[in-house]
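Nothing in this text is a laboratory measurement; each read-out follows from the coordinates by a stated rule. Everything quoted here is computed from the prediction, not taken from an experiment. Cβ atoms are built from the backbone, for glycine too; each structure is taken alone.
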Structure I
């Protein structure tokens, strides 16, 4: 359940950031309203995820995955440049997220891959 909450928090985080861009500086009411709703839902689901996950790890996963999704949307949808350095940096962010997850304490009832024999 904590993992689902974290995934939803990441999705809504990406949603509010993309909606913020689409709101054109908060001048378009529809995207601005979507941004606000996604922002609140992202915070709610992140708070629920931190009931089981370490706060630093949950937050880092939330920020890192959200940033990677948002950067990808920027490249694909908003036609932002995709330099080799940008793509390599995104890879490093995702590697950091995976490393933090692997080094964290598992929520009760779950086991890490390294613990399974």
Structure II
């Protein structure tokens, strides 16, 4: 089973294709709606795209940066980001959607990460 991108927006619902950083210090969280390539449905995954300058600023302020679910890029280029995300998704293959989503959750924060079904 493979996954496919259904849509990409900012976490607040904006259009990331229209985002224009004011300088080299930028950080933007993308909401990726992803589902099985061969069937309906989608789930959300959040990925923060940021520049090295934003990480440096955060490290200077806090003394550290926790690096999970980050995609670090020198320049904000939405078509390139989309291509990179598609390539990362293509690497996540499994027998079930749960397996595919679990693999991609290592890259972006999955809405069902750490979900426990209380009925079982």
Structure III
């Protein structure tokens, strides 16, 4: 399995959020309490990350994202180290949910803010 490049900066804390999906199915009954059951055995998490990259790092990120042996345009699972509130940064399996978004950062040097949503397993 591919890995997020160690030569690129880790996702910034300021752009990070974690949202577990609803893991239950609720059925309203004609009489009595609703029936609730688990939808998954392992609950996937949706995580929003933000990267602050210079021009060279952004070029390397795009190459890694497009590479069919790496992120494969977001279709493949990869390892990335994230701080998910489980005692510090740890490696997780993730893949992209849709395309990333990049915008130039204001300031003197050419820098890019890259935002993406990831589906994370084992969080």
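Numbers at a glance
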quantity: If P(r) over Cα pairs in 5 Å bins from 0, in percent, for residues 8-71 alone is computed and equals 4, 16, 21, 21, 17, 11, 6, 3, 2, 0, the structure in I, II, III; calculated: II
quantity: Among I, II, III, structure where helix-only ellipticity at 222 nm (-39500 (n - 2.57) for each DSSP H run of 4 or more, over all residues; to 500) as derived comes to -3000; calculated: III
quantity: Structure (I, II, III) behind the derived value 4.9 of distance in nm of label points 7 Å out along Cα→Cβ at positions 32 and 96; calculated: III
quantity: Ranking I, II, III by Cα Rg over 2.2 N^0.38 Å, the structure that comes out highest; calculated: III
